[in-house]
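There are structures below to look over.
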Structure I
Amino acid sequence: MESILTKENLVEWEGMDEGQLTIKVAKTAEVAAKQMEFSYDSEFKRSLASVMCKRWPNASSSLRKGFCIILRCLCREKKVIDCLLSRDLMENVIGSTGLPSCCEADLPEEERIEAVKCLINAFFHHKPSINVFIELQSMNGLSAATVKEKDAEKRYLLLHLIFVVSARSDQAQDQWRGDGPLVHLLCEEALKWEKVRYFGDIFHWDFNFYIFLPKNADESLKVLFNLFCHCGGKGDEAIFEECLQMARKLLLTVPRGSSQIQNAVNLLGCLPINIEFFYPKLEEGESREFSFDDRSMKVAQVIMDDLEDRLSNEKWEGVEILGTYFTFLIISSSASKSVRRYCRMKIMPPLHAVDVERPPERGDTMRNKIIRVIQSSSQPKELASQFLYVLSKRSVPRLIKYTGLGNAAGLLANSGLLGRINEGRRASDSEDSETEDYREVEEKVNPVTGYVREERPDPMADMSEEQKMYEAEKLMSAMDRLMGEGFIKPGTIGPDGKPMEVSHVLELVKNAKTPEGSDDDSD
């Protein structure tokens, strides 16, 4: 913090009169606000906390406000933060928010706001400080103040404080999850819109645009996710219903590309899903757009559209956190045949010959993009595989047809399904998954890669049977040697349908037995 705050300054602060100290602290706060890094050691931070604690009880509101700004800036640096955020100092800062039940209610607004900002930084970087906040019984005060606050900017600060506390405290989650007024407010904030009239200046057409107020809405949805992420589907049914209604309305009204869609989907991943509620029967006269089997599929379509948009991002930003999209679609498709058939129609329509001219991960279709997720090292790749498996009606041959065995192998191995690779196809697998032009090239499709590869000359075409046998024996000998030295560990499909390591190379040959007297010593 440059040279404006030194150990000598702290000594001066202890005996300085109120007016002078307020001016000094204000200047220090102004400099601190412009810095992101500081180089104060543990001894200095401990001394600073001590001086602030001594002056705080009798300090003016302006001085306490300055202290809060300095602390907020210093909290940007996690190094030896324990020495700065002592319990006594945290009690003083929390008191300046007016949130604890024991605090005076008429604290100046500027002091309260700076104290809240200070707590946000402190709690974010120093989890133990939250325990002091809870012990001072401040959570009720925070939720009540948030509900009461009418100013959008001030409410955002309170929402952000709730977000940080709920993200780091299970106790806060448990308490606020059952706070009906708070949850009601959060649902209201998530749905706030502002209608703006706009006149096109080129063709002079009259447009109506709905502009979303994202800051408070986003924060409210994130708080709701924190509150319900560990509830395990257990809680107040009335509160659950209000959250589900809000999320559904949000998905049906916000424009494509809004960040609120992802936050709403994340929340839905924490709540018990009522299929009838999200995919209701259409009444007479209702729009049939995005419908299937007389049910509205708008929710599924919105989620698939937003998922596709995010997967179209060349940098794949945010792909790691898209697991909730696949989770919601898996739950919906597993619970409803209508939803499954609708999603399959959009993602895995009947194959054409052109679809197998290239690897299944190449292309711009939704199927191509999901397979690229499966091939990646991202978190949701297993859920992406599971989703395509569900859309395949849990038919292994059908899944392989759409993805190629190489892309499906991970799911099949982890789920014990490798033994079903060669099972017969169901009659419906061909009826609604391929076309006439696909059937003409079906025999040429490589089941491992999932597409038709260019024909290559057979390297053994001109070999005699003796030469072929000789090459086969050389290959087996080489594999056996590599196995013996531990360079490779071939496997076969075990009784449970999962891969199992073989002890001899001949176990890889169907119906072959390991010869007696083998020099294999792995038993």
Structure II
Amino acid sequence: MKLLIVDDEQIALEGLKHIINWEAYGIDKLFMTYNIIHAKEIIIQENIDVLLCDIEMPLGSGIELLEWIRAKAIKIMPILLTCHSEFKYAQRALQLGCIDYLLKPVEEEELGRVMMHTVRKIKEEQGAAIKPGLRKENFWKEVWEEYVEEEENFVRKAQCFYIPEGRKAKYAAVLVGIKYIPEEIEKWRRELFHFTLKNIASEIFLGNDELPFIMLENGTYLIVISDREKTGTDDIMECCQCFLEYCIRTYGCSLVCYSKGFDKGWRLPHTIEELMKYNKRNLISNKVLFIDGKEKEKEFIQREPKEKLWKTLFLEKEYDCLYREIERELFRMAEASNTDNVLLAQFTRKTWELFNDACQPAGARLGDLMTPEDEIRYQKQAISVDYALDFYRNLFINLQKAEELNQLKNVVDRLKDYISKNIDQDITREQLAELMNLNPDYLTRLFKKETGQSLKDYILKKKMGMARELLSMTDMSVSEISMRVGFCNFSHFTTTFKKYTGIPPLIYRNEKQKEQGDGV
């Protein structure tokens, strides 16, 4: 939706721009101008939906702009602003189709109220022209967000969205819970992935683009089917199975589809809420589940890591065997107990602590091996067994890589070699960590453990050593030498050199030259 603000005072114009969050009211494009001449051009070129305009302006008033809009039969919702509460202005504005008439300075709350009314009016007028699929989608989204569960309220809202069968029809809610998405698919923008899933579901369930497909929260989607579009629950379950298999086969996703069958539309918010709770308790993927309300709660069993065995496997670096052990335990936990995301997170945390404790005698920590991608995996591991296994799989891969690097000697030697060859660069620990494919904190600890000095001090020592040699042996200027040892700022180099040697660079050169002269 597009908004045009017209005011001849720059301060007022900027104030109106920031007074409220326009996006929250459906405004995705905002235009501003200081006079009605330019305003007319914008209105014609941009197809403006809402006009917020001052009345008193030197190059033409807001009333004149409204008269021009009326004469051109342009469809726009105008709101006028003024510093004077004169009745003749308000009367003329209303005659010209003005939505409201506000006194300046405008209060945030008052402008928000008027905008909400204006946007609602636009939506109501546009409702009949919106594509049926999008109209149904907007309808069910509002039914869920406003939790409309009274029959009359539901029917009234259905009428506003031009959905005639609101009272008579029955509907089935299908909840799609995404339990795992491969990393290459997760790199898509969320909107693109949503659009792809919607197209697949529309083709499978209806064979057209009129299917309401709504994102409820990250990783959870809602499909709503009318009993006039599908004949029964078995038909819905069959479509769910086809949708699930297509997503697995084509994109490698893991998901679960839930439904309770058909019911009156105003009962769907409660049904959706129930399905979402069930989704949070379910950790197993690639299933189609019909929830009939008769499900028995599974036996509650708190699964614990097998400390002795798993610690032994970990210390012996039997990562493949350890992964299979954890995989079996996770599936037992998900299948045999009344578990949920919280219990899965607790299980992973205990396992992590077990492995981290095993590392302590060697002076290492698991967290040092984690890349930013690993940290994201850890945050997702409680969503499902699939995400938990993905986390463990990558953790053990990183451990194997660490072993192959021969961490201490090999890494430190490579660091020293790189620093010597790039002494003219501004070397940071982040660059070195990326070069070695290690966590920056872990890299600095490895270096200090092997050399007895910090990585920062070592780099500085090398740079100052080179600087002293160049000052003593060449006639290069101090500025050239500072660049040669990786200092872009001459003043910073001089300060650092003095701090390191006790004297400024020029005095150091003079003393060295004098020593060399005396030696001759």
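Laboratory data are not the source of any read-out in this text; all were calculated from the coordinates shown. From a predicted model like this one, the values you see are computed outputs, not experimental measurements. Cβ atoms are built from the backbone, for glycine too; each structure is taken alone.
Here the criterion is mean projected area of the Cα convex hull in nm², for residues 11-186 alone, and among I, II the highest value is seen for II. Of structures I, II, the largest value of mean count of other Cβ atoms within 10 Å over residues 75-82 belongs to II. Source structure of the calculated read-out (mean count of other Cβ atoms within 10 Å over residues 35-42, 17.0) within I, II: II. State the single structure among I, II that was used to calculate distance in nm of label points 7 Å out along Cα→Cβ at positions 115 and 451, giving 5.6. Answer for the origin of the read-out: II.
So distance in nm of label points 7 Å out along Cα→Cβ at positions 139 and 475, computed for just one structure, reads 6.5; which one of I, II is that? Here the read-out was taken from I.
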